[in-house]
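Right after this note come the structures.
All of the numbers you see were taken from the coordinates with simple rules; none came from a lab. The structure displayed is predicted, hence computed values, not measured ones.
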Structure 1
Amino acid sequence: MTALAEVAPSNLVDELTAHAVASIEAADHSASPFPHIVFRDFFPADFYRDLIRSVPTQGYDPITGTGTRMALRLYGENVDKIEPSLRPAWAAVSEMLTSKSIESAIRKRLHDGLEIRARGDKVAGVDDLTLVAKPVVYVDRDGYQIKPHPDTRKKVVTMQLYCPSDASQEALGTTLYKASLKGLLHVGSYCLEPVKTIPFLPNVGYAFVVLKAYHTLTKMSWHGRPPIQTDRDRVTILNTFYMNEKVGF
């Protein structure tokens, strides 16, 4: 693959989409502590290498009062805020992440979670759940944390792509939790039992269906991140599938 800005956008989108779909199809699936998948090699290796060297520096909004999390919306007109030299590649990433092909692959691999979601939402079936993808680039800095939470009901599927340059930030991944008696011993995680932390490794990601108490009491999508300690930005792409076009970040 040639340099980012030299690739025709349509060809790039097609290549990225095919590669990402294959990654999702090959993902590891687990029903514990709630239905989720972990995928690897999401982007072509050479594209990923160039992409993480070309993370936008403009157009971000602060998400935390302390400045430990910054966000750049990667959908709609927001893409125009990206520096012109970087825009073609990131526009292609946006188009790929919001494509029907990615949505279909996610629906297939997370069908079990979507069935639970559909019952709780009282819709006829999985096909009646709307998924509207709205990707966002997040830059997290030293001290960032987010307590365990299942995500808002406005989100149907949460999908996050890790974007480190190497394995040195491996310990900074998202942690999945479950409610249990053992959780009472974990005051720091709000009395939820940590089950697994998805390693923060290059070109790795995960996705899960957002499940609240009215969907299931035993498979709620509890996840979070203890305070991170890092001297480098923690960069991710959060591709959230919302329940309709009107909601989102």
Structure 2
Amino acid sequence: MGLAINRTIDKNNKKITWSINPEGIRLYAYLCFWALIIIGAWLTIYYSEVDFQNNPLFHMFGYNNICILFDAFPSTYVLPSIWVINFILLTCYILTSWLRIYQGYLLSTVTNIDFTLFSISSSIELISMIVFTTVFSVTPEESMFFHIAPFTFLILALSLLSIKNYIYYNRIADLSQNEKKLGLLYLAVHLFASSIKIMMQINGLSGDYFYNTMSFVGFHQFIDRLWMITAALLPIYFSIKFRNRISNLVYSTKY
């Protein structure tokens, strides 16, 4: 955890100073998420009996999204344990990010309204991560609603996270004008892709109440890939980019 947590030991004064970097924790969390996906893909493609042309996801959306990697043996035996690690890392990131804002609030560098909104967003993110866990316990054959809806919560959580981070970096990281513009462009693209994905899933679960899903399969596949890039790939770059540009949490323990 060298990119996220460092310590300085003062044996003379029997004091340990801990430096915690939330962006470093976020980096490990997203790398763990990609490990989850890669392992799930490997197990599903080479060792499962999934029919990629005949399954509930394909029948509802016209293609297989990322959820297909979590649904069948042997993935169901392995991925839940990896998700627990991922969940712990994501929770640590949400909590340390909140503590950083809380410190600013106590020192009057963060306004009451900003702290309140940040706290509400962090709470929703954490609840959404908890709900997402249901994906690993309910198969599409058992219930498409309880399999797809938790993924919708994950999309919501990562959308709030992107908004929250853009505002925070914009105020703290001393962004250049180009960085501000590119950050706003990224946020707009990510929220657009997230909105389409949420609408697509709501429409599918409602039995195509709003439009015929099969008429937009190609568009939905494009949005799926765009969302994966903005939600799970680019944040790795952002974590590396801003890791040393914003403050750490520093705590001391003495014995």
Structure 3
Amino acid sequence: MFIDTHSHIYAEEFDNDREEVIQRALAANVRQIVLPDIDSTTRQAMLSLARAHPDMMYPTLGVHPTSVNESYKTEMQLFEKLLGQETIHGIGECGIDLYWDKTFYKEQIIVFERQLNIAREMDLPVIIHSRDSLMEIFAVLKRQHYNMKGILHCFPGTEEDARRAIDLGFLLGIGGVVTFKKSSMAEVVGRIGAEHLVLETDAPYLAPVPYRGKRNESSYIPCIAAKIAEILGIDTKKVEEITTNNAMNLFNLHVSSANCS
């Protein structure tokens, strides 16, 4: 059984064929999917999907850094209002994004730190977004004085960065980028090994080879696992076993009769 630890399958890109996408995931032995929250505009779609597929879809709650603007306090209030009302498996997707716009950088840090505090209070893992901001992320994490746990989603760093993240208590989210010809991620994975990895798609974005450029979906997870296995010189089944156990332990997931393979 595979687990996709990061899919926005609730997004509008899947509105026309979502159930078919789910069936393709199941056919590919992807039995559990973690749904990272974005913000109040998409949250109900995410929660509705999780309620419709309780043995397969596992939601988190959070505020994505690109959703942080002058109304961030209202956005945070809407997010925090649901804490304790919904069954969730993590906090996020949270973090810092300096790729698109640096206007609300200070506000992004405030929102990120608040979500880290909530994760600590609730003993939940965090899913961290670090696009063009890994050093800034590490600076924030260094100020946290508790045993953190979570995923550095779509891990963008070097081997040194990877080891730093692992030392802080994080797993590395590895997706389609590892299959790209010019990606440096293959070298990082080769040096780190599978023990600290989880698989993710970031659907609908960043589809792996041979689907690069197309809409991504959870059924492509085996392609990512196969590439990691090739890099490490081990069987794909071993990658499946290690990454699935990592995800299940992190998010407190359980195998039910509905998702046994």
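With helix-only ellipticity at 222 nm (-39500 (n - 2.57) for each DSSP H run of 4 or more, over all residues; to 500) derived from the coordinates and found to be -7000, which of 1, 2, 3 does the value describe? Label of the source structure: 1.
If you work out relative contact order in percent (Cα under 8 Å, 6 or more apart) for 1, 2, 3, which one comes out largest? Result for relative contact order in percent (Cα under 8 Å, 6 or more apart) over 1, 2, 3: largest is 2.
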